[in-house]
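All of the numbers you see were taken from the coordinates with simple rules; none came from a lab. Bear in mind the structure is a predicted one, so any value in this text is a computation, not a measurement. Cβ atoms are built from the backbone, for glycine too; each structure is taken alone.
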Structure 1
Amino acid sequence: MSDLSKARLDELLQAASRARLWVVGDVMLDQFVWGRVSRISPEAPVPVVDFDREHLMPGGAANVARNVTALSGRAELAGVVGRDEAGQMLRALLASERIGCRGLVSTARRHTTTKMRIVAGQQQIVRLDRESRGGIDETTTWALLGRLEKALPRLDGVVVGDYGKGVVTQALLDGIRARCKEAGCWLSVDPKPVHHLDLRGLSLITPNRKEAFELAGIEDSARAADPMADRPLQEAVQRLQETLRPALLLVTLGELGMLLCRRDQLPFHVPTVAREVFDVSGAGDTVIAAFTLAIAAGASPIEATVFSNHAAGVVVGKRGTATVSPAELAATFNEAA
């Protein structure tokens, strides 16, 4: 594979095992319930699902942390959980995946964000969300920033995952940005444009195409098969670079791959390497986790783009929010050779 050889990949994976990242944002508990439908309820015109099995996994920013540890990196998760059963289950799941929980703040004023998906066969019947969407208060903000300050001396990077559940406020982001800048620590952010946060001066922003246009305030009028010839996309990218001035802007484009944008340089397009796409949920988590981990391991921006593109190509071939192992990642480079 051009731009990242197999030997170089092995070097980065070795270095990644020593990298430490702090992941902060909206943490969630994803619950999948599978069953069978053979009848309609006599109480209402809805299907009756006969329970078969269930599966719990960390979601949101917790899934970013999962992706870091799956690639052998070290992750400390920070966020807010409720003093409830879901919060306890989430902590247990995180511990089983070697994710540090010292950054988690527990409060009785919020629910642990839980998303229950009921699936019959291959069809999702309903999703039930239990969550608190209001912004965290000043006390919680300072608690999170205090834990970051303690962790910063041993960190190689910080990742902020905003999923619109109230943890990533302007006050929290400002505090993280100031502390990372002072410490010279890398800061990646996966944005939620609806929040209208000040995202200026970050190390990395990773919007998808829709989010990039929303952040730029430009209508996505048309799209071309070649992102380099896509004038609306190029205009949106230019606007973001001028207004937000990130060191790096990585726009994920689904089946068209990724577009890496650096200051004062032409964009760099990487086509997707995915062979099959079963589920794109959580792919953005994989991208920001893999890219930041690669940078922490000493990769160049182009190498990190190729690294994260291959990682995303693996997870979209799996069902549900998934992760990629070093062996699976290395196998994709063997296939591309």
Structure 2
Amino acid sequence: MAADGTVAIDMHCHVFSPSAKALMDKHYQPEEILDPNRDPYMFYAHPSSMAVDNENIPSLVPKMIDLAPREADMDGTRVDMQIVSPVPIQFYYWTDPALGNELARVQNDDVSKLVAGNPDRFAAMGTLPLQDTSASVAEMRRAVKELDIRAFILSTNVDGVELSDERFDPVYAEAVALNVPLFLHPFGFTDGARLRPFFMHNCVGQPLEEQIAITHLIFGGVLDRHPRVKICIAHGGGYFPYYAGRMDHSWEFRPELRDKISRPPSEYLRELYYDTVVFRPDQLEYLVDLVGVDRVMMGTDYPFDMQEFEPVSFVESATKLTAPERKKILGGTAAAMMGIG
């Protein structure tokens, strides 16, 4: 809890589905998945980065499959509640539609069961079989109405198809109808051959992938076709918010950028949502100034080493923000979006 008594909600943290892994193990060997189109994150990881990840696995697994061990971490960082979502490594959009639908269902069942035992501290975010639009709509309805899923995590592209493709319009429309947010989180950069050294496949590739996804959402007309859709971008929106001037300049002077939108792209940034995983208080302050405080929610990327380890203290350290602004970021906006409290 924050110093002023605000309930602190971490809307960006992950869990792992053993049921989905067991199902995948029936169909695929691990080497079949390590493909740039199936697992770009691990495929483009440098051996030195893979070695560090492997060293971290023993400490991560207990917190990924059981929520009880993470409560001490939450208490130590003053986090009152987590909205837990399936880990991006379990995006399986490249599988055949029938298997993809089954994988999404078991993941949603697993995450729902995880949070059911402690609803005061945890709520669930689900996943969707986006390779099949009709199945995604059906699973969204089931997960919301039967499993109390509060939002859905999506990758930044679907097996190479951009999120601006009109095939996904029914998914956006259903999210509006059900009033559930969509959380965009990349699973590596899909053309990462140059990003292998120095952990660049993560520290450069993830925000670059988010930049590309936002560009497609805006210039592809998604936010015009679905003005009430609630889309949150992980890691503070990637690079886009911090270089929006170049995008506006391009829109002004390049006619091909105005095919589907009639406003500067920076205006659309105020129609998206963002987490606080930016690691510098001045960047958080800039983001709030650009998009508005109602569009920013506290997140961590727990339990990985790329998480913000002191999320409440981090928001409190943004001293240019007012107390009411910090209150919204710490928990108010997330609670309102996801029907908590």
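Can you say which of 1, 2 returns 17.6 when mean count of other Cβ atoms within 10 Å over residues 30-37 is computed? For mean count of other Cβ atoms within 10 Å over residues 30-37, the value 17.6 is produced by structure 1. Which one of 1, 2 has mean count of other Cβ atoms within 10 Å over residues 110-117, as calculated from the coordinates, equal to 17.4? Answer by label: 2. Look at percent of Cα pairs over 36 Å apart for each of 1, 2: the largest one is in 1. For the set 1, 2, ranking by distance in nm of label points 7 Å out along Cα→Cβ at positions 78 and 190 places 2 highest.
Set 1, 2, criterion FRET efficiency 1/(1 + (r/R0)^6) of positions 62 and 174 (r between Cβ atoms, R0 = 30 Å, to 0.05): the highest-scoring structure is 1. Comparing percent of Cα pairs over 19 Å apart, for residues 158-221 alone across structures 1, 2, the highest value is found for 2. Given a value of 23.5 for mean count of other Cβ atoms within 10 Å over residues 102-109, calculated from one of 1, 2, which structure does it belong to? It must be structure 2, since only it matches. Using distance in nm of label points 7 Å out along Cα→Cβ at positions 214 and 310 as the calculated read-out, with 3.2 as its value, let me know the right label among 1, 2. The correct label is 1.
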